[in-house]
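Listed after this line are the structures, all set down as structure tokens.
Every number in this text was worked out from the coordinates using simple rules, so none of it is lab data. Please read these numbers as outputs of a predicted model, since none were measured by experiment. Cβ atoms are built from the backbone, for glycine too; each structure is taken alone.
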Structure I
Amino acid sequence: MRFSRILLKLSGEALGGDGGEPHSHARLAALAAAIGEAARGGVQVGVVLGAGNLFRGRSANLDVLGRVSADHIGMLATLLNAAVLREYLRDAGLRADVLAPRAQPPLAEGFTREDAVARLEAGHVLVFGGGTGNPFFTTDTAAALRGAEIGAEVLLKATQVDGVYDRDPRRHPQARRFDRLTYAEVLARRLGVMDLTAVALCAEVELPIMVFDVSEPRNLLRVLSGEESGTWIAKEAQS
């Protein structure tokens, strides 16, 4: 395996099925199996989940909810996704825990860096729910924050395309795919692969980002073994 400790960022949509259901049994089982194989191969795994399958604050009626309330509702939805993934990970034979900025029994325990690192070193898979605990920050930023705190070697940003493009490849067949980028290039070009606050934080702590396609969950293992790559984002844009 290329890395010994990773932070995997999954969107809420990554848990859903093609029929539009928010939680797909087949999808969750496949993700849990891939994460389990990585963990048994010696990789310490932390996961941050979005909640777009359940609630999207940006598409909510903010005239009624307000941004702060909408963000708190979204963070609560990430805890629901985290608890669902935890149970699938446990069903796959893993020791898995949900940690959140504040304890939310029975769904989540409170996060501290020391406790999280100790659990990772003991072989637990950690699912970080609840975002950063504060409004105005996306789950991408939560992933960058948790990745920095646990000392991850890479932030694996799982998407539905095989890397970063100069424009949406689903709408523009001639879109150009990047193999490598610097943080500065992503920020300057506003490529939109992650929230720009998250990219800036990764740049500050020099946490590399690998953007890859998780529509096939076993691609996670291919990325970890070096068989498949997406787009590598780092200070010098070299993997």
Structure II
Amino acid sequence: MPELFHRKLERSAIGFVIAIIAAASVGGIVEIAPLFTIDETVEEAPDMRLYTPLELAGRNIYIREGCYACHSQMIRTLRDEVERYGPYSLAVESQYDRPMLWGSKRTGPDLARVGGKYSDFWHVAHLTNPRDVVPESNMPAYRWLARNALRTDDLPQHLAAQKALGVPYTDEMIENAARDAYGQATPDTEFASGVTERYGEATQVSAFDGVTTQVTEMDALVAYLQILGRLTDAAYRDTAATEQPPDPED
């Protein structure tokens, strides 16, 4: 009986190494080659805006509390996902996410389009005790976020780190990061106008947790949730079916 080819190959150290390199190269080429055409495949979004300091702080809290372990932020092109969550996710929507939070685990629903879907009050109630608004929820409560004052003194460093990674924050944005975080959560103060000047008129300025005496981690997390899917309207343009992004004022 003739000896099998792979047995001959296994006895030759050099041949086996060459075979491994050849197999790995195929996989590498398949993954790397598309990157050379990345400019042709990633959509353009001229209206794309940056996370405000408050929203970025909320994103950090989202990561710290492990929310990404149960919630994905990437709607796939499958019909049932689009009908449930909204337009499928585009690469351009994550261009300022460092790190990206696409995920794949869905103990809870996908959050890619949750921004503007519910009111600030709903999010606060949900985070305080999820079963008050979703009786079947198995999500833990995060009520202490409303008691924790948000640390803002280090926000300039957070924005500077993001800028070093390619996010186009300006020196003015970095310098005013702490004031802008405070102003976005306290709409009746002098700092609120600076937020919209630097980040655009569409920026949501609100007492997110319903209290204006201090800025809390609850303010930051709700501000972040309310911007998910709303940094750009690219996903709602040129689609097969005309859709509109949710209006937080409705």
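A value of 14.2 was computed for mean count of other Cβ atoms within 10 Å over residues 14-21; which of I, II is the source structure? Corresponding structure: I.
Ranked by Rg/Rh (Cα atoms, Kirkwood Rh), structures I, II are topped by II, which has the highest value. Ranked by distance in nm of label points 7 Å out along Cα→Cβ at positions 94 and 134, structures I, II are led by I, which has the greatest value. Thinking only about distance in nm of label points 7 Å out along Cα→Cβ at positions 54 and 230, which of I, II has the largest value? Going through I, II one by one, distance in nm of label points 7 Å out along Cα→Cβ at positions 54 and 230 peaks for structure I. Structures I, II were shown, and FRET efficiency 1/(1 + (r/R0)^6) of positions 118 and 166 (r between Cβ atoms, R0 = 30 Å, to 0.05) at 0.45 was computed from II.
When relative contact order in percent (Cα under 8 Å, 6 or more apart) is calculated for each of the structures I, II, which structure yields the highest value? Structure II gives the largest value of relative contact order in percent (Cα under 8 Å, 6 or more apart) among I, II.
Assuming 3.3 is distance in nm of label points 7 Å out along Cα→Cβ at positions 190 and 222 as calculated from a single structure, say which of I, II it is.
For distance in nm of label points 7 Å out along Cα→Cβ at positions 190 and 222, the value 3.3 is produced by structure I.
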